[in-house]
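Rule-based calculations on the coordinates, nothing more; no lab input. Predicted model, so just to flag it, every value in this text is computed and none were measured. Cβ atoms are built from the backbone, for glycine too; each structure is taken alone.
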Structure P
Amino acid sequence: MTSITMSVKELDKYEIIKRLLRKDMNGSKAARLLNLTTRHIRRLKAKVKKQGATGLIHGNRGRLSNRCLPEEEHHLIVKLLKTHYYDFGPTLANEKLLECHSIKHDTKTIRQIMIKEELWHSRIKRKGSIHRSWRDRRSSYGEMEQFDGSYEHWFENRGPKCCLLAAIDDAEGKITKAKFDEHEGVFPVFRFWYDYLLEKGCPRSIYLDKFSTYNINHRLAKENGDTLTQFERAAKELHLELIKANSPQAKGRIERLFKTLQDRLIKELRLNNISDIPTANRFLEKVFIPKFNERFAVVARNTTDLHRKLNLKEQQQLPGVLSRQTSRTVLNDFTFSFNNQWYQLIKEQPATICKRDIVTIEERLDKTTHIRLRGKYLNYELLPKRPIKQQTLKAKLPWVLAATGKAHIPPSNHPWRLAVNAEILTKLKQRSRTF
């Protein structure tokens, strides 16, 4: 009895064709199961009827390839490689075989021979390499804004290093807003988006990185899905989608923008002798951005503007939304502490306040503080600072010296020691006279 070696795929085909022959299913279902055409299923059915299971085995199995090297030439190449080129790479070895021995083959062929003879080890592909492909632009203006900040010596040696916050529209490739600020913290970012939202409206989404202003990066905080940054909380209240990139290449449009600005904008600021942030921001808005967009912006596939304009109520709530918010618990005497300052909630309030209620403190962009409970802003007054304890005051006084743990021993010629020694000598003389 002759044994037939079949692959798992061929066995699966054979089982389906047998069921087809038994009329347990029709040709269309067999074609769907094997992901083949009905025409090819008819061919396989005829082969199995005529040859049995061997009809599913490819006719070239076990035969030598028409392109394989002749055995004599293969032995000659192996001998030359082991004798002369045992430590060569495949490319150089192939060049030497052609140059010195008139043996012409593809480098990949020589490489495979060297790997088989253990003269060459294939390089291990680095883990983590990701295939990246271009992403199509969004179709409409305002559908997605790419946003980031760039720290650079924008004023060269004429001013301090600062941060440029910028947003570029993904569909049109135009700078929608750019602004210099001291850093990329919560308040500068809130100031940027406050002006943006009032001027243009709310975009559909923002594409940004995982900087600490926009993303919780602490491992323990990540485990709690309810933990949000101030920017994430504000975006949630504005119904604004945040898309976070896992690499700089993912938001390549804003990265390429900063590369261009670090070349062009720095020179423009130098030519206009601008060395401070307020003047630079006016120059950006009035001169640079319009010229830049006129030259580099593209036409979107759809002319619709997807920015959502804020209504009057949303504009009034915007300062509270774009504020740094902190929670505090109301004590039994209707007070709470915040930033080393005690606050007293007065009797007349727009909402009923109970002990142990949790209030929200808003630090707004205009440097004012507002206290909110269940959507109502509470009335409060600042309490005078508590008196400093005497013990604490003494610890802070510069003339109070802490004990060093080692007493000072005066030298032998110190006046106090001389007086003591003179007294001791007098007593000794008196004793000697008595005896």
Structure Q
Amino acid sequence: MSGHFGPEFFEGNRAKLRSLFRGTAPIVLTANGLLQRSGDTAYSFQQDSSFWYLTGINDPNLIVVLDKYKEYFILPPREHVQEIFDGSIEIEKITKTSGINTVLDNKTGWKQLITRLKRVKHIATLAASPEFVPHIGMYTNPARATLIEKIKAIAPDAKLLDLAPHLIRLRMVKQPAELAALQTAIDITTHTLKDVAKKLAKYNWEYEVEADITAGFRKRGAGGHAYQPIIASGSNACTLHYIANNAALDDKKLLLMDVGAEVEHYGADITRTYAIAKPSKRIRTVYDAVKDIQQYALGLLKPGLMIKTYEHKTLHYTGEKLRELGLIKVINKESVHKFCPHSVSHFLGLDVHDAGDYERPLENGMVLTVEPGIYIPEEKIGIRIEDDALITLKGNTNLSLKCPKNLC
């Protein structure tokens, strides 16, 4: 599925970046690089979101240079054998998509850029993430670090300026084309979840549910999943990012599905929790508590609200519900986080946990998830309800309102 984004979108984003940056330093940015899966096989390529936001290009290893009013791409070096197996880079498509008319081969491009970099005192780029992020146990794409290392070798005395604050500021507020892509992804996710919910009793395994969701996304025009789907039965739902999706289903248990279709890089993020058979009174009570917390949170969201204030108020309200459920006696951060250990909201857009400044007040055009949950491992109960909300001048609009929240 395509059609939401033309070259004017990317041209406009580059113009806005220049307006925010205001400096005269050349801007040098890199696409993500391919990552080895095994042998000579790569993982499916995922473009650097900010690179795509400025160019619309999905090819790996390209460099884009924005230097005053001059814009150009530098192609990566390519062996002939790579051309045979992967095909050639489509230069005409690159220029048509991005609105950047100059595409230079690797040798010519770097010769031009090196000459420029040696003459400047400042160079703007995006800072590299740490090679390894311990709290999520994840290695990062090395493309930015490689680019920065090369820039420093060329211009060791130049000061590097990080463009991240400017790009975060731009990406936080969604433009009409972005909202259209997001809504399409949300609608595809909604229709798919409706289909799956109708036949829950026919599934025997979590992976069967995942397979139908994948098929539902693809046949409705999505590129696939915006993130690894979570299909968690029973106590598996108490592992927040459970992605094994291979356990047997039990009609006495709940099934939590945290999924989102991706359309032109923009992803939905919706969670529904269903009872496979008739739920117990305890399950209904916990489910109603989570639903009530979400309605409270949605009632708070509006322009000018600080995320910190919003999270604090929602945490206290969650504590009241946990106390009613007999799970805690005293409401504080520690007691609440025992049964709800994650934040209620995050920004949504190009990334499922999208770029955002959590120290800024909310503004018209921002999109956030609203996903309270209660997890009780001792009772094998994990319930989360998640919707995607657009901040509007009057408050907010639930973009996934049409996705039913019935327990059964």
Structure R
Amino acid sequence: MEEIKFTASERKRYDTIRSCIDGDITNKEASVRLRLKVRQVQNIKRAVEKDGKSGIIHKSKGQTSGSATAETIVKKAAAYFAEKKHRDFGPAFAQEKLAHSGIVMNTETLRLLMIKKEIWKPHPRRGPHIVREWRERKESFGELIQFDGSYHDWFENGGGECFLAAIDDATGAIIHAVFEDTEGVYAVFRFWLAYAETYGLPAAIYLDKFSTCKVNRKNAADNGEFMTQFQRAMKELEVRVICANSPEAKGRIERLFGTLQDRLVKEMRLAEVKTRGKANRFTGDVYVPGRNRRFSVAGKRENDARRPLSDDVRIRLPSIFSVQSKRRVNNDCTIQFKSHWFQLEATQKTAVYKRDEVIAEERLDGSIHVRHKDVYLEYRVLPERPRPVRVPIAALTREKPQWKPPENHPWRRHHF
């Protein structure tokens, strides 16, 4: 007769029931040890008295479950993962894609199959972590936008593209997303210029302390004059900028990037998207709308907290989203900017005095504009640095002055 192999729990159960049958303990004591009802202990005793040791084993042990997945479906799923482009799919994402192919499996069944075939490794248990205070979602759409960038090998070509994204805090919907080279000021300005022109202005933006968005100086906390170009632009648009003290504080956008680095990469692989232009079109036209339909939620309030752009602000957007630098007008009515010298024209729409402070704007289209207060000045680029010269005029005005530059002035020498 083949010897019955017990597990540790079955061995414990048999020994306890055997003691109960032999009269060493009562049914009540056995029920306490096995954490069963007295009636259950009595039923197991009768089974052991009738069938011996095999009476302790459940009758369904070793038999195939009636709800088990058919072997043909399991083989189809295994063949699906044999393809190289599917090897790194996770169980949940693989279950979705298998369903599109007509292979329906439970997620947990698929997870066990992938672990058995060594296609996927279960995540290790997380250790103790810092307990942080939970923050409730904002109530209205557009009340708070979480913004961040993520560097990753998005196209699986060994590169390090940057993906900028903005997600609404109230609904969890991705509002705008685009691939860029870096997370620098020009890329961020292009992102928010397109955002403002398309969706309007949010009430507040929640982001990290990256240097593009915040001046990381010790004395900047008590000095509001230390502002980045981004903070200055948002101040002109009257949009509040909130800097998070930890990644967990803006967990919605952080979790989004964790999902995108897994799902979006594989979706683009299946769609054979390998360039930035195609990736931006695929993300904006296909992935983001589908993701928002599935995972975004309704806000507590139906109102929209975003502000539409006024005609005046819309006209000033190229100026607002430009890199602005302060310069001083020299005695010969020139300014120096990025190793170039700019000669202000003799006639201007406003009075410009020597030593006045002007703003040089580097716009996203590459052009440079010089502004004094709210008036843009006319200028020309000099071929070289001008020699010091004393100009006998007090200011540049609407009327052209009678003074003429000397023959050795770069302006005149360039002309001849």
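Structure data summary
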quantity: Which entry (P, Q, R) yields the derived value 1.63 for Cα Rg over 2.2 N^0.38 Å; calculated: R
quantity: Distance in nm of label points 7 Å out along Cα→Cβ at positions 24 and 320 - highest-scoring structure of P, Q, R; calculated: R
